[in-house]
Structures are given as structure tokens and as C-alpha cells.
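Participant: What follows is a set of structures to go through.
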Structure 1
Amino acid sequence: MNKTKRAIFESAIKVFSSSGYTGATMDEVVERAGVAKGSLYYHFKSKEELFIFIIKEGINLINEEVNKAISGIDNPYEIIKESLKVLLKYVYENKDLFKVIISQLWGTKGRNDLLREKIKVLIDNSTEKFRAGIREGFIDNEDPELLSYSLIGVVISAALYEIINEEEYNHEEVAEKFMKYFEYGIKAK
């Protein structure tokens, strides 16, 4: 992503996070990004297109962070544990992106469906990790897809926790606590 598009992406997240989809304006995105209006419209023809880009790119960045963190780890349980830690850290460092994501989970508009489709990719990826953990005996034989939804639920819960409790806290400590709760739930061996 070039410098201008990155500035638009980051400012649009802030605008959508603070104003919501309906209240956000392209003018406010331009002002926050410090770019010309023509530059914004060169990259994004509409607010809807910009919003969809934020969702797609944001979730792609999450996937990249998780994949980078688990690269070289063979133990399925450790893969799940590291994935959760990365997801929780990403929530902590990207509060505004998660505000935007959470705000669009419900509803029936195209952007809501797109978001659910993108989150399903995260769920499918973790389902495969759970299947491997079950297959190799690191996790009790449970429904891997339901475990994946639970994992994403933990991340969304962490995002809500972060949004509601805006003061700083130790995200590593919170990640460890969530892992403890999650491990108890999956009966990790």
C-alpha cells in the first residue's frame, strides 16, 4: 500500500470509528489524512468502497500477523495459543479498527455480509488449527468449528473490553488470562 493510500486507510479507520458509518464523511477523511480530495477519490470512488477496503485490508492484516507469528511452530496447541495472543495484541493496538468491525457485524447491508464473509475466513483458518490439535491429541475431541467461533468470540470480547475500558492495561496479562479461560474450555492436554 503506498503512502497516500496508507494515510487514507488509517484516517478512515479513525473517522468511521468515531463517527460511525452514517456519520463519517469523505471530507473528514481527507482532512485527517492530510491529502487532497482528488487523491482520496482516485483511490476510492465512494464512502462505501472506502469502508469495504478498510474491512478487507484490516482483516488481511490480522491474518498476516497471525501467519507470521505461527510460522515455524509445529505443535497445534502452541499454534492456537500464539494465534490467540496475536489476535488479542492486535485488538489492543488497533482499537479503532475493531470498533469499526464490531459496529458492522449485525445488519443486512452488503458491507455487513462482506464483513461476516471475511470473519468466516478467520474462523475457517482456526478450524483447521483445531482439527490438527484434535488429530494430534493436544486437544480433546470437540467440534473444531465451534471452537473456532469460540476463539473469535474471545477476540470480540477482548475488543469490547478494550473499547469499554479505554485506560491502558497490560494486554499481555489479559492475553494470558484469556488463554487460561480458553484452555479450560477446550480441555487442552
Structure 2
Amino acid sequence: MTLLQVMPQDAPDEVVLRTRDEARIGAVLKEFGVEYGHWELRATVTANTTQEELLASYRTEVDALCARDGLVLVDVAQLHPASGPEWAERAAKARSAFLEEHRHAEDEVRFFAHGTGCFYLHIEGSVYAVVCEAGDLLSVPAGTRHWFDMGPRPEFAAIRFFKEEEGWVGDFTRDPIAQDFPRLDELLAGDR
């Protein structure tokens, strides 16, 4: 189940809100134009699951979302420890890049078909850490400053949606704010 933790931008150790209540998460995020939803899981994802297989499992939802929002490019970002020896290097490189605050000229739309990842949304003086798990759909509005943590041992498959053919293009802010906030593993440790 999704987790939302809200912290002031200048006090990362202060928790203003921490909840796993999906209705509350949706309501809080909606205030900032962030769409949060949930799709029924239809596929078991392994290291051998192809992009085509995963997209076919969610074809109805993918097509409906693309038609509704004018999305033209759909792909799958996937990291799985069993995918081979290059996994650790790819995972470390990807994690490092996405842990830098950035924004996009279009909405960042993701459906988590497998695993876990955390979007940190830097909005109006606060940071909203949204831990997404399998079944979660999140749409971050264009221009929203954010970063993403896939954890120290990334394992996830996310269907990505774009309005432009170029796909993922990040405008990095060079603000070091992300360095001060708890990482995904620290957020999840708070539940123990």
C-alpha cells in the first residue's frame, strides 16, 4: 500500500503527515494537481518479463489513459536483481541520476506494475514523499520539482507515459535539497 510522508523543505526530520490511507493520500495530492490512482494487478513480473508482455497485460488501461490525456509514447522502465551481472551497475547509475531534483515540461505519469519506488514532490515549501507500490498510478504535473528514489536494491517495473516522442527529458534544478531527505529504505523502516 502507498505511503505519503510530508516534511517541511527546511526540516527534513520533522514529519507533518504520515499516512497509508489511500483516500487521504489522494485528497492531499489532488490539492496540487497530482493524480493518484490504483489499477488492478494483472501480471506477475519477473526479470524475463518483456515490455511487450507487460503492456499487453494492461492494454485496456493503457489505451484508455492515452486517449484521455493525449499520451503518445508508452514504455517500461524495469530493474530486477535477477536480470544479470550488469544489474548492480545499471541500478547504481540510475539511482544516482534520479536522486537529483528536476522537473519536466510535461506531466510525469507512471504505473507501478511491480516493486516499489518513491517520488519526492517539492511543492509550496514542503516535500511530499510518495512511496508507490505495485498497482499505484501517479501523475506529477509538468513543472513540479521532484526527485525519485528506487532504493538501495532496486526492483520495479513501471509503465511510463509521455505526450512527446522524446520521452523522459529532465530539467535539473541543481538544488541539493534531495540530499537532506530520508531515502526510500529509511521511509519504509519507519513502519517497523
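Bear in mind that the values in this text are calculations on the coordinates, not laboratory data. Bear in mind that the values here come from a model prediction, so they are computed numbers and not experimental data. Cβ atoms are built from the backbone, for glycine too; each structure is taken alone.
Participant: For distance in nm of label points 7 Å out along Cα→Cβ at positions 25 and 137, find whichever of 1, 2 sits highest and give me its label. Show your work: numbers first, answer last.
Facilitator: Details: 1: 6.5; 2: 1.5.
Largest one: structure 1.
Participant: If you don't mind, another one. Comparing FRET efficiency 1/(1 + (r/R0)^6) of positions 65 and 89 (r between Cβ atoms, R0 = 25 Å, to 0.05) across 1, 2, which is largest? Intermediate results must be reported in sequence, preceding the final value.
Facilitator: Numbers: 1: 1.00; 2: 0.15.
When FRET efficiency 1/(1 + (r/R0)^6) of positions 65 and 89 (r between Cβ atoms, R0 = 25 Å, to 0.05) is calculated for 1, 2, structure 1 comes out on top.
Participant: 1, 2: which one has mean projected area of the Cα convex hull in nm², as calculated, at 10.6? Before the final figure, lay out each step's value.
Facilitator: Working: 1: 11.3; 2: 10.6.
Derived from 2, not from the others.
Participant: Figure out for me which of the structures 1, 2 the number -26500 belongs to, where helix-only ellipticity at 222 nm (-39500 (n - 2.57) for each DSSP H run of 4 or more, over all residues; to 500) was derived from the coordinates.
Facilitator: The read-out comes from structure 1.
Participant: Comparing structures 1, 2 by distance in nm of label points 7 Å out along Cα→Cβ at positions 41 and 161, which one has the largest value?
Facilitator: On the way: 1: 4.5; 2: 2.1.
Structure 1 gives the largest value of distance in nm of label points 7 Å out along Cα→Cβ at positions 41 and 161 among 1, 2.
Participant: Assign the value 23, calculated as relative contact order in percent (Cα under 8 Å, 6 or more apart), to the correct structure from 1, 2. List each step's numbers first, then the result.
Facilitator: Values: 1: 23; 2: 29.
It traces back to 1.
Participant: Work out distance in nm of label points 7 Å out along Cα→Cβ at positions 97 and 113 for each of structures 1, 2, then name the structure with the largest result.
Facilitator: Largest value of distance in nm of label points 7 Å out along Cα→Cβ at positions 97 and 113: 1.
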